[in-house]
Structure I
Amino acid sequence: MNQDPKAPTESPWKTLNSKVVYETPWIKVKHHEVITPGGSESIYGTVHFQHLAIGIVPVDAEGNTWLVGQYRYPIAEYCWEIPEGGGNLNDTPLESAQRELKEETGIVAQRWELIQEMQVSNSATDEYAYIYLARDLTFHAPSPDEDEDLKIWKLPLIKAIEMVMDGTIKDSLSVAGLLRAKVALGL
């Protein structure tokens with residue numbers, strides 16, 4: 001019989017030295033000198049995110065959702081994604097989700113359900129994400145940040161899920177959010 005092994009509570013890594021090598025309002029990059037679990041000296045770079053990752057899957061009564069399109073500088077590609085952004089650490093994740101949805105799409109939702117928490121890329125970052133399903137929608141004018149050039153696309157939720165399955169949508173929050181929304185809604 002397979003049983004889950006008990007997870008160790010102490011780190012097998014030993015940190016010899018750490019220093020911040022780069023910092024912006026969004027990230028802090030650290031260089032660490034370490035002893036690995038195997039006993040050898042090495043270096044490790046980590047990225048600390050100064051905000052939470054927040055994603056929202058808005059769904060209307062007819063089964064439509066909204067994607068946000070934008071050019072993503074780090075990968076030099078135009079991407080369609082669920083509405084998402086950074087959540088201030090002084091706000092609750094839900095408050096950040098409500099703000100982000102209204103800013104990017106102009107949508108205000110009356111019903112909110114947390115459908116996924118995730119570690120976005122835990123081998124190199126501490127970025128933590130919260131993804132919500134938003135329903136009972138009303139519509140207003142969007143007010144994106146000044147550094148955002150966004151396109152908004154209303155489409156059937158099932159079409160957005162198909163875009164995940166065929167590899168068109170690759171963004172991690174979008175993939176997780178759309179698949180979790182499919183399960184939450186019993187599609």
Structure II
Amino acid sequence: MRIITGKYRGRTLRTAKEIDVRPAMDRVKGAIFNMLQNRLGLGGARVLDLFAGIGSLGFEAVSRGAALVVFIDDNRRMLDVIEENAGILGCRDECEIIQDDAFSFIDRTLDESFDLIFADPPYAYERTSEIPRKIFDRQLLKKNGFLIIEHARRTAFDPSSLYTLKVQKDFGNTRLSFFVHPA
């Protein structure tokens with residue numbers, strides 16, 4: 001797993017081979033950031049990386065200028081890998097690493113908002129379709145921000161007045177869904 005571009009371009013992230021995780025593939029990660037390129041400046045951005053795994057999406061955001069990435073994962077070993085990668089890259093000051101369940105974190109977070117939120121739950125995660133409603137209901141996403149969920153193609157999201165599903169892009173069994181505030 002490597003950083004695609006930015007100040008850490010080409011640097012390799014440590015992975016956790018002994019743990020069953022599905023880090024974002026380079027082509028999926030590239031598609032995410034290419035789509036964001038003209039829509040959201042990452043310079044100084046606050047980013048939330050839910051279901052962070054090894055943190056590849058969050059570290060890509062830091063490499064591209066994000067001021068802070070909050071990594072959330074409930075697996076202590078994954079967070080140790082994120083901590084190690086932050087040290088290797090020299091970006092520990094831009095990282096907040098929290099062991100927690102994503103929904104518990106969302107429920108407890110008050111008076112905090114983010115420019116960009118990634119959610120990359122396991123494909124078998126039963127609550128994936130609830131993520132947009134929770135994020136927008138709790139007002140965790142800034143007005144011009146993006147919520148990006150990487151999920152199985154079979155996952156569907158109910159329409160809501162809280163958010164707009166702006167774009168979906170497929171990569172085999174993987175689908176990226178981009179959510180924004182309603183116009």
Structure III
Amino acid sequence: MTQPSHVPVDLHQEERAIRRAGTLSLLLCALCFGLGYSTLPLLFEFPTELVNRLAFALQASVFVLLWVLIGVMMVSTGRRKSIEDVGGSASGPPSSNIAVSVAFLQNTLEQGVLAVGAYLALATRLSGPWLSLIVTAVVLFGVGRLLFLRGYRHDQRGAKGRAFGMTLTMWPTLAGYLLAIALILL
């Protein structure tokens with residue numbers, strides 16, 4: 001369950017913990033991108049033609065959108081099993097029975113849309129072995145979502161419990177946008 005709102009939170013301590021998790025996840029992302037770029041092209045041949053690169057990015061995006069589907073299924077299953085929630089979102093805010101699932105779904109939908117956009121933009125500019133960066137980003141997205149959900153479900157530590165998973169999901173997408181913009185402007 002999430003941390004009850006009546007428990008006092010030391011915001012300064014919370015921010016430090018979030019920054020620490022963000023820094024650790026950034027370092028892990030950099031390591032994974034380096035490993036992905038150096039090893040994946042040895043195992044797979046990545047496309048070079050634009051249409052094939054775009055198809056590759058769309059196919060990779062399936063594994064991101066699968067997390068959105070998982071979130072939808074969590075919410076719908078929770079609604080079906082909760083008298084407070086069976087009426088749907090139009091009947092009121094989610095009960096504590098499905099609040100975590102709803103929050104996970106909303107955040108995953110937001111992160112997923114951004115990630116897919118980054119992959120498609122990158123696929124227009126990257127070719128061959130450089131597409132291994134998309135594969136690495138997809139893997140980091142999945143691990144990040146899993147840790148984010150775990151932080152919501154099993155940690156009583158508030159935002160700092162979700163921070164590593166959240167930033168592990170976000171950094172690759174942010175890096176993808178920055179790289180895509182740089183390549184577009186060059």
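Numerical summary
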| quantity | calculated |
| --- | --- |
| Answer label among I, II, III for the case where Rg and Dmax of the Cα atoms in Å, for residues 103-150 alone, calculated from the coordinates, equals 10.6, 31 | II |
| With relative contact order in percent (Cα under 8 Å, 6 or more apart) derived as 21, matching label from I, II, III | I |
| Winner on distance in nm of label points 7 Å out along Cα→Cβ at positions 111 and 143 once structures I, II, III are ranked, highest first | I |
| Mean projected area of the Cα convex hull in nm² - structure with the largest value, from I, II, III | I |
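Any read-out appearing in this document is the output of simple, stated calculations on the displayed coordinates, not a laboratory observation. Note that the structure is a prediction, hence the values are computed from the model and not measured. Cβ atoms are built from the backbone, for glycine too; each structure is taken alone.
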